[in-house]
Structure 1
Amino acid sequence: MIITVSHISIDKITVEKVSYDYLVGGPVTYAGVALKSLGSEYDLYSVAGLDFKDLIIKEYKVRNLRYDLIQFVKEPTTRFHLIYGPDDERTLQLMARCRDIDLQKLFEITDVKYLLVSPICHEIKEEDIIKVSGECELIMLDVQGYFRQTSNEGYVIYKPWSKVFEVLSNIDYAKFAEAELECLAGCYTDEILVKILSKCIRLKALSVTRGGKGSVLAVKDDKYIHVYTSPTYNVPEVVDPTGAGDAFTATLFHFLTKGEDVSWSLAMANAMASTFVEVLGCPLTVSLEEIMYRADILIEEVERKTYTLI
């Protein structure tokens, strides 16, 4: 079973200067829909405020998502305003923030085999990830929330993350958006992925999403690092990019835990992400048949380069 951990977010999304409010999101929501569509055993661990409890439960029930491990508290639910401009340029504003998530408590209430950690506003302490790293079989981390800092007005800016290598050395898989990798290393190159994987002994694979430029998955074996690249699947219209990265990460982790072919895993992750950008907010459901159709097209364009471990 894959357990995804993050805040639920009640999002306000502005696309082409038109705003839509009170959309239930956050990585747990998007990952839940993706994993459910794949037939994966999954659960969702989060914390949200009583202020939006009814809306969250309603939207989770509509999507037939599990919510037994969601704790509702007196603090306000995390809220983001996501503003999309030309060329998918995105501005984030943190409007409210719920309390931190107690990751160690999850291990007290249930068995955890596969853990997907995806903070959006530093709500999961790095030391908690390190403490539980030996208690589950595989951990995947989406680093997004650790590179974000907020101004006094709540606008998100990207800043270097001081504990990045300490945490990466205690997990199995990691996912960066290109902007986060640029914040860490100044730019994207295959050689940067090779250096990170060579430095972090436990880390088995590192993925990077690059928006319209596709995605990359670097996988390490005993002697080599194999870097796979895949284009995006071109959809007729991108309605809302929110959550596509979360769907990508959850899908990729699903296939990596099963030991599936790397090219197919990457193609399926990209195919899944492409279905999420076609609707506003989190989709009610997605078609596995359509995802596999798109993945069959994408896998023909996956390329691989091989580098020697440093």
Structure 2
Amino acid sequence: MQTVRVLIAAVLATLLLVTPAEAVTRLVDDDRRQCAAPFTTIQSAVDAAAPGDRVLVCPGIYPQPVTIPEEKHSLQVVSNTLRAAIVRSSFNVQANGTEIARFRIEGGGIFVSHANSNPIGIAGIRDNLILRAGIMLDDAGGGRIEGNTILDYAGHGILLTTPSGLSLGASAWILSNTLTGGPGSTGIGVEQGFFGSNQQSYAFIFGNLISNNTDTGVDVFNAVVDIKGNRITGNGAGLRLRRVGGGLVESNVFTANQRQGILVEDAGAMRFNANDARNNGLLDCEDRTGPGGPGTAGTFNTWTANRGLDASPPAICKP
């Protein structure tokens, strides 16, 4: 028995001496003029990285697409000078816990999707300048999309999408981004396909500036959202909600949108509080879920302290 105890003690002591490998910084410079870097492409640094490493990218132009495969989880891929590393292609992320930050991305955008049935969540997509493209999370999520400037895109500036209620779901915190669209654009989209009854996709949309989207500023279909403190101006419609159940729309400004400021086509148990929706083209506020509902003015939603000059029904927003 004493021998066994000694052996167990020895094993435990050995385990206590084992520490995880420290993260390594992989330095990249396209022409090796700004930094003494062993890598000249972002992809080569990603290929050499171990999970948890940092890929630090020096100023330069990087035309190659970047793929972060499933086994390269928890990588930080960061421009060491704000928006001075210019990626003229796309980031394709299949790994859990990835962070992409501080790049200028031209024409390709950032696409996040799981490679198999395992769910993935980003750590963050932050402080990037993205031109003529956007950010898409396809059946993935769980992180922060924060502080990005996304300009001149067609389609979506930020899109969270999942094919059905039987899928893994797409989700994110969408915080303090500036989105200015081009023709045929929607600022932020959160959507889930019809199949299956569970609403697996959700988003927290806080503090964004969303403008010049010819379709819609924020478009939500069959998902759950909290939308708070955004300025949504100069779009086709400001906010459109379809097949949405539950959630909060609070303290947003909807102004100078060509159609409705707030349009509720099909939603129930939503709370609208202290929004300012004025000077929109058709109606400032429109809720089509009534009559006969248990909510405000016969709708299926609760409206309190919202401002709007033109509303249907009139009681949901008041001057």
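Read the figures in this text as sums done on the coordinates, not as results from a lab. For clarity, every value in this text was computed on a predicted model and none was experimentally measured. Cβ atoms are built from the backbone, for glycine too; each structure is taken alone.
Can you tell which of 1, 2 yields 2.0 when distance in nm of label points 7 Å out along Cα→Cβ at positions 207 and 223 is derived from it?
Values: 1: 2.8; 2: 2.0.
The correct label is 2.
Structures 1, 2 were compared on distance in nm of label points 7 Å out along Cα→Cβ at positions 87 and 103, and the highest value belongs to 1.
Looking just at distance in nm of label points 7 Å out along Cα→Cβ at positions 135 and 159, which of the labels 1, 2 belongs to the structure with the highest value? Kindly include the intermediate steps, with their values, before the conclusion.
Working: 1: 2.9; 2: 1.6.
Greatest value across 1, 2: structure 1.
Could you figure out which one of 1, 2 the value 5.0 for distance in nm of label points 7 Å out along Cα→Cβ at positions 111 and 151 was computed from? Structure 1 accounts for this read-out. Name the one structure among 1, 2 that relative contact order in percent (Cα under 8 Å, 6 or more apart) of 17 was derived from. Checking each candidate, the match is 1.
Looking across 1, 2, the calculation of helix-only ellipticity at 222 nm (-39500 (n - 2.57) for each DSSP H run of 4 or more, over all residues; to 500) that yields -2000 traces back to 2. Of structures 1, 2, which gives 21.1 when Kirkwood radius over Cα pairs in Å is computed from the coordinates? Traced to structure 2.
Taking Cα extents along the principal axes in Å, for residues 183-238 alone from the coordinates of each of 1, 2, which one would give 35, 24, 11? Intermediate values should be presented prior to the final figure.
Numbers: 1: 41, 24, 15; 2: 35, 24, 11.
Structure 2 accounts for this read-out.
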